[in-house]
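So, here's a batch of structures to check.
Please treat every number below as a calculation from the coordinates, not as lab data. Just so it is clear, the structure is predicted and the values come from calculations on it, not from any experiment. Cβ atoms are built from the backbone, for glycine too; each structure is taken alone.
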Structure P
Amino acid sequence: MSAPPSAEAIPVLDHGFVRLDGSLADDLSVVNAARVSFARRKEAMDDSDAGLVRFLMRERHGTPFEHNAFRFHVRCPIFVAREWFRHRIGSYNEFSMRYAEAKDDFYVPAPEDVRTQVGKPGAYTFERVPDELAAETRAALEQSYRSAFATYQGLVDKGIAREIARAVLPVGIYTEFFWTVNARALMNFLSLRNAETAQREIRMFAAAVEELFSTQMPITHAAFLQNGRSGP
């Protein structure tokens with residue numbers, strides 16, 4: 001298992017994390033981007049500026065929220081990453097199993113997270129399964145992971161290219177990536193992924209992202225909440 005790279009990383013699931021690797025982002029960036037229309041610039045926030053942020057959010061004047069940047073370092077299962085990458089307003093660089101050997105870290109849900117799907121397409125609910133079935137499911141996943149990784153390692157040891165050998169690995173294996181995004185696109189991500197309708201696993205990562213966002217831009221985040229978690 002790979003440990004988070006720094007104390008600032010927020011652990012997620014069994015082997016994952018979210019870390020704010022760097023940022024050029026604060027509430028003042030929103031205010032100054034908006035006030036440049038009047039050739040004005042502020043050095044510090046005051047109550048009127050907080051009101052301006054709320055106005056911009058409420059009236060959906062979105063471009064002032066784009067003049068900032070967050071760079072996140074994320075480690076998550078591949079199936080989470082593939083949902084994440086659907087959010088295309090941002091830049092991604094991901095770990096490559098063409099160039100480096102895969103690590104044997106796989107997602108095994110906690111017993112309380114093993115669930116069954118109930119309902120029709122578009123109207124699913126998810127319910128926890130009995131403890132015995134949860135244990136059986138976890139054991140089956142672990143057995144499948146061990147078998148797949150042993151096959152992968154055996155192929156690599158025989159000289160098969162990593163880009164071919166990786167084809168046997170399941171989407172429960174962990175990957176990691178860097179994601180750079182502005183606050184407007186970030187709020188769109190949070191409105192969809194830190195929501196009741198999102199898959200539980202990506203929602204847990206989105207909650208960690210939101211915690212870091214709220215620390216960097218507390219006034220913008222508060223306006224986002226006040227606006228019903230709908231970004232501009």
Structure Q
Amino acid sequence: MTDRVDPDHRLDWAREARTGLPEAILADGKTSGQLDAIVQTVIAEGRRMLMTRLGADEAARLTSNFRHGVVFHPASMTAVIGLQDIPPAQPGPPVAIVTAGTSDLTVAEEARATLHFAGVPGGIVADVGVAGLWRLLDVVDELRKAPVVIAVAGMEGALFSVLAGLVPAPLIAVPTSKGYGVAAGGQAALSSALATCAPGVTCVNIDNGFGAACAAIKMLALRGPRRDELARDRQV
């Protein structure tokens with residue numbers, strides 16, 4: 001439980017010890033007053049928190065009101081609230097975040113920002129969709145070194161199946177809402193991810209770069225000493 005209770009929010013500071021994932025706040029749908037109250041709580045308690053889906057206008061207001069407490073990252077529509085220290089980076093190769101097109105970059109950047117907040121290195125390989133398969137084949141040797149691959153694609157989502165058949169790492173598919181006609185809203189890409197015959201594909205919700213990064217963080221935790229630390233924390 002949090003040490004401070006606001007009528008509109010209850011921040012879950014014990015989440016990381018309990019689940020391995022830090023508390024985060026979805027800005028979309030919250031009023032300016034609610035966002036202000038959350039930021040004030042985080043700063044007052046000397047904590048740090050990731051805020052996602054933060055629009056540019058609201059971000060400008062928050063960074064003006066809390067000059068030393070809010071750092072906005074426009075490419076990912078995320079902000080770091082409170083303390084700005086970065087956790088030590090985990091050893092090993094970075095999580096690979098692969099996009100089919102340039103239009104998918106906002107979702108990919110959200111995934112990278114989430115990984116970065118948790119101290120997990122992540123690198124983006126952009127615009128390697130299957131319409132020009134040579135682009136993917138040019139980078140596949142590097143992608144095979146990644147411990148986890150996050151694939152971000154809209155339209156028909158063909159990247160998920162093709163990439164999963166080329167790399168040994170678990171693949172997390174992120175359908176995006178970039179598309180039109182029968183692909184509008186990401187529904188075709190979502191269906192493609194769920195119906196893939198390539199084994200080892202996990203799928204998150206449409207445009208959910210944050211959720212994909214969280215899944216990657218949990219996968220990585222199972223590979224190293226962090227798993228034992230989490231197990232001990234849950235027994236307390």
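Assorted remarks:
- Look at distance in nm of label points 7 Å out along Cα→Cβ at positions 59 and 83 for each of P, Q: the largest one is in P.
- Ranking P, Q by FRET efficiency 1/(1 + (r/R0)^6) of positions 155 and 219 (r between Cβ atoms, R0 = 25 Å, to 0.05), the structure that comes out highest: Q
- Origin of the derived value 15 (relative contact order in percent (Cα under 8 Å, 6 or more apart); candidates P, Q): Q
- Distance in nm of label points 7 Å out along Cα→Cβ at positions 99 and 123 derived as 1.7 - corresponding label from P, Q: Q
- For semi-axes √(5λ) of the Cα gyration tensor in Å computed as 39, 22, 14, the structure of P, Q it came from: P
- Structure (P, Q) behind the derived value 0.10 of FRET efficiency 1/(1 + (r/R0)^6) of positions 43 and 163 (r between Cβ atoms, R0 = 35 Å, to 0.05): P
- Which entry (P, Q) yields the derived value 20.1 for mean count of other Cβ atoms within 10 Å over residues 11-18: P
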